[in-house]
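J.: Just below sit the structures, each encoded as structure tokens.
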Structure 1
Amino acid sequence: MRYPAKTLSVFAVLAITLFPVPHAAASQPVEGVLVEAESFDQHGGWKLDTQFINIMGSPYLLAHGLGQPVADAETTVSFPSTGTYRVLVRTKDWVAPWQAKGAPGRFQLAIDGKPLDETFGTKSAKWFWHDGGTVEITKPEVKLTLHDLTGFEGRCDAILFTKDLNYQPPNDLSPMDQWRKDMLGLPAQPEKTKKYDLVVVGGGYSGMGAAISAARMGCSVALIQDRPVLGGNGSSEVRVWAQGLVRRGKYPHIGEIIAEFADSAAASPGTYEEYGDKLKEDVVRAEKNIDLFLNTRAYEVNKEGESIQSVTAFNTRTSKRTEFLGSLFADCTGHGEIGFLAGADYYTHEKGHMGMSNMWTWKEADTEKSFPDVSWALNLNMEDFPYPKRFHGEWFWESGFDKDPIKDLESMRDWNFRAVYGAWNAIKNKGGKDKHANAELTWMAFIGGPRESRMLRGDVILRKKDIVNKIAFPDGCVPSTWSIDLHYPKKQYMQKYPEDPFISQAVFDSRVDRRFGYPVPYRCFYSRNIPNLFMAGRCISVTHEALGTVRVMKTGGMMGEVVGKAAAVCTEKDCSPREVYTDYYQDLEKLMARKGVERRDTIDGEFYISKDSKELPPVIDAYIDPTTLPGLVIDDESNNVQFVGTWTKGEGLKGFVGNHYVYHGKGKKAEIHFKFQVEKTGKYEVRLSYGHHENRATNTPVTIHSPQDSKTVKINQRIKPPLKNGFISLGTFKFEKGQQIEVVMSNEGVDGNVHADAIQVLPAD
């Protein structure tokens, strides 16, 4: 399948007379006006939805009001002549695919303040031209108003006024595409840009990383994003917090660019402010080598032989078509759309893939809040879904595991809508109503957060076995620190809707080095059969299982940084992405070793650091490498440690030594024995590392045993350890060379949990 070209909208509503347009089997002239809904002068409370252009043919306006009717969208339309016009509105009844009753997406079209008799959004499970009857146009200009009636996801694509009262506009994508161009009077050929060194499609973390990195290396870059904000899933529109550790491994400066704009959200979803949409855009616009194109949808790839020459895109508000010329291209779309259009080899896990989430939030208001009847939503009771603790409907509100990850995206999103509204109805009007009189639904993402679709094929296809067996590829460069995290439907909540469950669970394989990460090879970042195509983000060359670790945003952003530097090597050496590996990998390594703030104005310029560059704070790692600490360090996972009882391993508290710490509750006997010898007779300070917490014991006994003496110290583990790296001093002791020393912690007589991490022995002479 190849996506048809889409140039579908117009900013200033156009009056078109006597353009040849298709009519049934033949093309016949029609006098009329086509108004693209996204071109309205004022959108009011309606949202511009651009997610499903390849499915239904156009951007559209969405009345996403969470059950409260949104403010009107308005525009002024010029007519070629007065008279009688038939009105047709392209829309759908979005719950009809499931035979749900109620038509929640109802809206009206008003002309100069007078609503048409027909109510729209009430018919058809598919997008179609809904007949609104006839209207008398008595003056050259009229005001159009989209008036939402429900706040429940009404949608309008376009409005057609025609004097041919029997005329039926096309609805199939291919003829409708050309028909729209004709009706809007668009130029036959798009406007061409200059030739860029790198054209990046997709403005999420991976696309931003690629664009900024390449620009700082001296490349000219076009960054194309189909939304009004940057960040993708890590924007305020979706609100997935950015995960994956950066600034580590063989190239610790990789990730510094991402650290300049990454969110610091305390939860997922977080607040609007936490995602820093403005910061992201400011960082990109500060790069003089980047031309940023927001609200721009790439839909066509033009090739010469196997190489891409350009991508064509349209502005989702103005319909202006632009052909972006480039030497190199980076697919950072998530869905691998540019690779797909170019004929790149790819893989899709058709069944049992990870799904798409639409997260949501709620609050307790000061007054009672009602919620209307939603009989069209999923019929849920309180036991049918996890209660939204912390006022969040989190990542696990996920569906579409067996759906087509491209063709079914709109229905996946709409199913999530039905699930959330059904759950909120249970909270407000059914089993939860007594406790939630003041509860108010405050936000729900209308932009879906998909996890898995196409994975483009590179010269290396990274597999799970490579990661867990720590296979060392010579070009390993991007540290992936997330566990292999795959999502499946949660059986507990599948009772009512086993055919399309909407609550997921994460299944982890923790055999990933979460301190330093698994180095993903560079050869996963370029296409094996399209010679000038890079990719970064979740569409790189991995298997379904391996995707479980590389898919998080900061990791994808680091891939983008490497792609940007590789593009610079390609530009400087006039070579392909593959040849970077085969012939010029040392050159790439040199660039990857440079600081993220380093830059050059041109590809052959000198590197420098701008005076206004901000120094990043030092990395505060969850893991402290015991080999970096002075003295003798015995970690809890050392062979010189003996346990009595069943101790639990933990990683939740940051700043611990090694891979984890251990803890035990009071009650059943528990001990941990740290054993060591010193190489030289003398005085030594012994320190204990632990993680403080309010549930800890105030009287944890720690005994230091030597052949000469024994001493017991009681530690209040609710108090933060006073020394660097979470240590507290247990005292100074004289130890003889070669003698066995033991430090024993127990839970005898304690008033809370006991916690142990490591022992440090330092010369005190």
Structure 2
Amino acid sequence: MRFVVFFLIFFNGNFFAQSEKDFTKYVNPLIGSDSSHELSKGNTYPAIALPWGMNFWTPQTGKMGDGWIYTHKNSGLVGIRQTHQPSPWINDYGAFSVMATTGTLKVLEKQRKANYQNQIIKPHHYKVKLVDFDIDLEVSPTRSSAHFKLSSPTQKKINIIIDAFFKGSSIEINTEKNTIYGISKNNSGGVPENFSNYFIIEFITPFNSYGTWDGSGKLFKKDKLNGDHVGAHVSYDSITDGAIEFRVSSSFISHEQALINLNREIPADQSFEATKANAKKIWNNELSKIKITPVVEIDKKDSYDNMVKFYSCFYRTILFPRPLHEYDIEGKQIHYSPYNGEILNGPLYTDNGFWDTFRAVFPFYNLLYPEKMGEIIQGIMVNPYKESGWLPEWSSPGHRDCMIGSNSASIIAEAYIKGNRDFDVETAYQAILKNTVNEGPLGSVGRKGFKAYNELGYIPFDIKVNESVARTLEYTYNDYCIYKLGEKLNKPADEINIFKERSYNFKNVFDPSVNFMRGKSKKGDFESKFRPDKWGGVFTEGSSWHYTWSVLHDIQGLIDLMGGTENFIAKMDSIFTTPPTSDFSYYGFKIHEILEMELIEMGQYAHGNQPIQHVLYLYNYALQPWKTQEKVRYVMDNLYGSQEDGYCGDEDNGQTSAWFLFSSMGFYPVAPITGQYLIGSPLFEKVEISLSNGQNVTINNHNNNKRSVYIDKLSVDGKLYNKNWFDHDAMLNGMEIDFQMSSKPNYNWGSSEESIPYSMSEKKVN
């Protein structure tokens, strides 16, 4: 078996008692690993790491340079790899690997590849049996380092192979210190010329022999080697005391800093078991901030699976963004800048695509981790701007030309408005303003097409700016965020009112004759030969079916455009009844997102990609919240799983996971800037959220089961509650929420005019 099997022999009412202290047993890091370039079931790899760790570790089954590091169906393991990869599409940087073999020394991937079984995979610990060599190899992580353990009953010679990877690397072996010093320069873009990952490997037991090798597999009896692709090997004649242990650390600054990281995080006299226990404690401290009591029904496996789904999504949500800063000998924050190549003071975060994560990941942090948000915003927004002159939109580790929008504005504004202000907001605000009147050095930086957008109120499809409607809609929402931030900062009215006006620009690409968003020419004519199911072109990884609803701040305005509530509801309903056809001529083939839409059998709804993930909650604006409840519960039950194929599309740095976290608790931030969470259908019997300010949110769900997906009534702090949204600030003060669930819709709950969530446009009174 190449995977962890989760099972329970006995179930009883006390199994999920709230005294539970080990939440890591519900985390399956393999979820999403049964993926390929052609079809994503998450496109994840099992990350052995701490929450927001600088370095991750993962078993490697793919080839060096392949973004699909680990795929579950691949039977051969070539090493345990230090990785910084946020996505297979973005790929890796600063990677190297460690592998163990026996017998004749062979160093290349295809030569050292081994069949494997008995994987133990948890966030804090990985163990695998290399069947071909009769070796058990283990690793446990710290923030920047890792502790390895190798054990085997074999009496054969043990080889430990270090692969520093291609695109420039070097190796030096110091026999007096039993230490290997390496440099890995491999990257996929977004770095200056002087980028390096400096790593050290310190062996506790002196090795018997050693050497270096190059990318052709040639072995050298020398202790230093530089080249495009080099590595090292050390060997033990036999294993003494039952195991071989070694400590590994790295730094983007220097070998000296890597040693500081190592000695701070894994003292020389610390055992492997102690490192593992420390990592487990850190994970449990985070995962315990939300305690779940599942519904224990006749099919108790479902209850356990839901626990696995929840805590696995929690694990994924708090992996990124990755800190790139380190701590010098005095404990001061310093970082290598992938923007200018300098060593600078302060925090730096990276490995995030804001097109994905502004929707639910950062709202989750603003709720559960407000104390971290100041540092994160300073490190992922402000300092990159100071070092490069531009706000990132996709960083890994520096600017990457991927996706669209200027969603940095949304993230900065949301954090500040929600009270998380420990960052240089004035610099951030000026950076946001710069974005609105400039195109950046990459298509994803600044605002591509800003001149047309600012002059016409939309980006035409005939000015050689691709994805024009998608850009228009995303700029519109972000203009609203800028307006609200400026308002909070008491900026002059004449400065911010222009952004208020632009917040209505979505109207300029809406065609009332078809009730869809549609490309428009610079002369003001809608594009001909319109198909709402055409992917790409004026849209980003989606069609008009998906982007028509991207008016997060003004759903009432969209309702008005569609001719009123009844038309809006009819259009919403048709998403799920229209066959999942697609015009993929823009790409020339069916991209994986299209295939994933077809497979879930929900019409034109495509949960595997971000633009439409919020749409299930929009029935709340149209006074039919029971439809939201039904469809949200269906997605949670059917489109998320506890095994390797557990996602229905790319997981995307926590976004698809954060959708599940929020939704399973019973609410979701459709428009994060508003501070409102729209109510759906809670999945569990009880949820206890421990907020960082000492307050608690307790959610009790009575009569909740697979059939009772509808809200019959709701109370907050003992008082009946008929709004179909919760307020962020009220939640921070602590709440006790009681849902009474039913198998039949209550058409009266949450369906009055006073129930409706906020929209920029006020509801018209007939």
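Coordinate-derived values only; no laboratory data. For clarity, every value in this text was computed on a predicted model and none was experimentally measured. Cβ atoms are built from the backbone, for glycine too; each structure is taken alone.
J.: Among the shown structures 1, 2, from which was the value 66, 56, 39 of Cα extents along the principal axes in Å, for residues 100-419 alone calculated?
T.: 1
J.: Taking 22, 42, 32, 4 as the value of P(r) over Cα pairs in 20 Å bins from 0, in percent, for residues 412-715 alone derived from one of the structures shown (1, 2), identify that structure.
T.: 1
J.: If you don't mind, another one. A value of -0.32, -0.60 was computed for log10 I(q)/I(0) by the Debye sum over Cα atoms at q = 0.05, 0.07 Å⁻¹; which of 1, 2 is the source structure?
T.: 1
J.: Here's something else I'd like to know. Using helix-only ellipticity at 222 nm (-39500 (n - 2.57) for each DSSP H run of 4 or more, over all residues; to 500) as the calculated read-out, with -7500 as its value, let me know the right label among 1, 2.
T.: Source structure for this number: 2.
J.: Taking volume of the Cα convex hull per residue in Å³, for residues 36-83 alone as the criterion, which structure among 1, 2 has the greatest value?
T.: Numbers: 1: 114; 2: 81.
Structure 1 comes out on top.
J.: Right, here's the next one. Supply the structure label, taken from 1, 2, corresponding to distance in nm of label points 7 Å out along Cα→Cβ at positions 244 and 652 with the calculated value 2.7. Could you put the intermediate results ahead of the total?
T.: Details: 1: 2.7; 2: 4.4.
Label of the originating structure: 1.
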